[in-house]
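Colleague: So, here come the structures, one by one.
Only the coordinates and a few stated rules stand behind these numbers; no lab work does. Everything numeric in this text was worked out from a predicted model, so none of it was measured. Cβ atoms are built from the backbone, for glycine too; each structure is taken alone.
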Structure I
Amino acid sequence: MGLDTDTVRRLREGMAAGVLSFPLTSFHEDGSLDPDGFRTHVASRLAAAPGGLFPACGTGEFFSLDEDEYRTVVRIAVEEAAGSVPVVAGTGYGWAQAARFARIAEEEGADALLVLPHYLVAAPQDGLVAQLEQLAARTRLPLIAYQRGPVAYGVDAFRRITAIPSVVGLKDGHSDLDRLQRLTLAAPEGFLLFNGAATAEIQARAYATVGVPAYSSAVHAFAPEIAGAFFTALRDGDASTVDKLLRAFYVPLVELRDRAPGYAVSLVKAAARLRGAPVGPVRAPLTDPSAADLADLRTLLTTGLDLVGAAL
């Protein structure tokens, strides 16, 4: 890794102080982008003091945005953050397309990029490294690699990507703690590592035991009160509160999430709508929750908010 940049410093400090926020992208009922709704949603997330803002990533349906929409989303996030927290925009697909999104993010003032897993094909370790090398050669922004799905770095490949000067961190979505422990031991000093599992709080304690206490929170997108209470309890060693929130809210949320493919995003967006956020529906190929699942989500959300003394 190259010299410690201001963005890396701010991200490190943010990870220690709060969860990382992945805002939802707002759409109108006809599926068109809703910039005003997105601006309102981002402003409300920033008011909850996240450690960093990650627009147009998985929770933000990066995969469904065209380049003009992506530009609008990143611009609004940067404008609303106004330097208060780092803005890390998503990018992805093959390196050529990822570089196009990266240029847009640069032009709109993003601080860094989260490199989402490449599209469709399986790839050998050399190819995974080359993907980041090609992108790094085409953007000045710091890169955070995201290993999930078809991307899983072995120790040798991980050492090689950490030697790319602009690669400053790794988000892990595999939850393979054996592999992750090996990577943390191979990481250079100051390299950013964080838990990016679908509902990261479920495994936050386990990640912390291998040296990765920081995590992203999808729950922050709809219930920052719950996400904040969990983060504080975990940081302060309040095992009773952590267990209470896991049993009554997070584990049931994962069980509900697992009822249908894509619910990791669809349920989050539905929960935000239940709380009055102007985020609209998901875009195909995702689908909104069924009426029965939405009713169960409302009950669960009420339970979680009651636990932390907040209102629906």
Structure II
Amino acid sequence: MLSVAALSLRLGVSGCQGSKRSIATVISGSKTSKVVRDRLRAEVERMRSQVFGFRPSLVVLQVGDRDDSNLYISTKLKAAAEIGIDAKLTRLPNTATQDEVLQSVMAVNEDPSVHGLIVQLPLDSVNHIVTEQITNAISPEKDVDGLSFINAGKLSRGDLKDCFIPCTPNGCMELIRQTGVTVAGKHAVVIGRSKIVGAPMHDLLLWNHATVTTCHSKTPDLPQQVGRADILVVGAGRAEMVRGEWVKEGAVVIDCGINHVSDETKASGKRVVGDVHYSSANQRAGFITPVPGGVGPMTVAMLMENTVQSAQRFLLKMAARWNQ
């Protein structure tokens, strides 16, 4: 397990100096994700050497042409190319119906050459589409986003080795591991209960033996709950809602928020901030993720990890059949 000193050397972070309390150690998602991508690139090369020409394959299914979705997709395709994953985009028009989207999902499910499928959300269609019906239609063996009810159910009951873990919570856990702080026995607080971040984050922390409190919009004493957290994960979608004075001194703070606020000093007239008020929280936290450059890069890295893992499982199944 990495010491704080070793982590500082590895990730180039600042921290506490001497006996006087200093600003929090910054957990760089950008640098940690590079470590993950380098490892995955080596694993893909190993698979290709074992099975000539084999490459993990990922399909991104998009409905419509939203600018923000296009940006996210290009980031995923670029990461896949760097690792050696064969990633392809399937785009349906914004007139696509639910049945047409389901047909596209089923076609990928039945294609043995594809190991991972993600549906880029939100679905940008003029027609009503029930998102959960689409994500639940993805084969659990190819659901590398970990959003289907089968994978979610396995995670909720602790079957961590037999499911795909949603990418953002999985990335958060990797960042927590990088601090060297042991999760077991700690009091963790998760703000937010979304199916993509908050709920699976609760489950991951719980099955890693933390005592977990989940807070949300109806929690009446949020500052007090935050103040009890040894590990705080925030995914509420509200800009800078968590104030530094709420944070327990020395806590690990993982900020999943991506919010745009007005800033006249920027050419765009706005800047990106998290759900945590960074400049005050980093005066009390022991470790903290920046926004941007924290959880975001890790989400993409964990998507790549799930895709490589799916391809490895596929090869193991093929080997078992050949040996029968």
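Colleague: Hey, semi-axes √(5λ) of the Cα gyration tensor in Å derived from one of I, II reads 28, 23, 18; which structure?
Modeller: That value comes from structure I.
Colleague: Please state which of the structures I, II yields 17.4 when mean count of other Cβ atoms within 10 Å over residues 210-217 is computed from it.
Modeller: Working through the options, I get structure II.
Colleague: Suppose mean count of other Cβ atoms within 10 Å over residues 266-273 works out to 12.2; of I, II, which structure was it derived from?
Modeller: Attributed to the structure labelled II.
Colleague: Which of I, II yields 0.9 for distance in nm of label points 7 Å out along Cα→Cβ at positions 162 and 186, as computed?
Modeller: This value belongs to structure I.
Colleague: On to the next question. Assuming 14.2 is mean count of other Cβ atoms within 10 Å over residues 42-49 as calculated from a single structure, say which of I, II it is.
Modeller: II
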